[in-house]
Structure I
């Protein structure tokens with residue numbers, strides 16, 4: 001698994017290089033699904049899910065940083 005920093009960089013790169021086709025939260029959740037499926041399943045549809053709400057992106061990233069495997 002990639003590091004948390006590399007994950008954040010990948011999310012940002014994908015978001016900005018995608019010409020904003022997807023919202024930031026959509027990009028984050030899609031990449032989380034690809035990289036850490038188990039965590040994605042736990043978050044999807046819950047209070048931290050930012051797919052439909054970009055306002056939750058920073059909250060989810062704080063949570064993921066604390067829980068990311070070393």
Structure II
């Protein structure tokens with residue numbers, strides 16, 4: 001199983017991916033208030049809790065965003 005979190009500068013969203021499927025996406029404007037404090041766990045998917053927004057930053061396995069990752073699991 002491939003997973004990753006990506007701060008996508010094109011969409012200005014923090015995206016949480018697993019095996020080619022976008023699980024969650026949070027707008028930068030939603031995350032901005034948490035730039036200097038932790039993201040509350042009770043409000044956000046745990047994969048989004050990787051620290052302050054950094055446009056273009058990829059956390060974990062980039063292959064998680066590829067549709068081919070699903071086929072590898074079959």
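Can you say which of I, II returns 3.6 when distance in nm of label points 7 Å out along Cα→Cβ at positions 42 and 58 is computed? The read-out was computed on structure II.
Once mean count of other Cβ atoms within 10 Å over residues 10-17 is calculated for every structure in I, II, which label goes with the largest value? Please report the intermediate quantities before stating the final value.
Numbers: I: 14.6; II: 18.6.
That would be structure II.
Quick one: log10 I(q)/I(0) by the Debye sum over Cα atoms at q = 0.15, 0.22, 0.23 Å⁻¹ came out at -0.47, -0.91, -0.97 when computed from one of I, II, so which one is it? This value belongs to structure II. Have a look at I, II and say which one yields 44 for relative contact order in percent (Cα under 8 Å, 6 or more apart), as calculated. Source structure: II. Out of I, II, which structure matches -19000 when helix-only ellipticity at 222 nm (-39500 (n - 2.57) for each DSSP H run of 4 or more, over all residues; to 500) is calculated? Computing helix-only ellipticity at 222 nm (-39500 (n - 2.57) for each DSSP H run of 4 or more, over all residues; to 500) on every structure in I, II gives -19000 only for I.
Could you tell me which structure in I, II was used to calculate mean count of other Cβ atoms within 10 Å over residues 2-9 as 13.6? Answer by label: I.
Where a number appears in this text, it was derived from the coordinates with a stated rule and is not lab data. The model shown is predicted, which means the values in this text are computed figures rather than measured ones. Cβ atoms are built from the backbone, for glycine too; each structure is taken alone.
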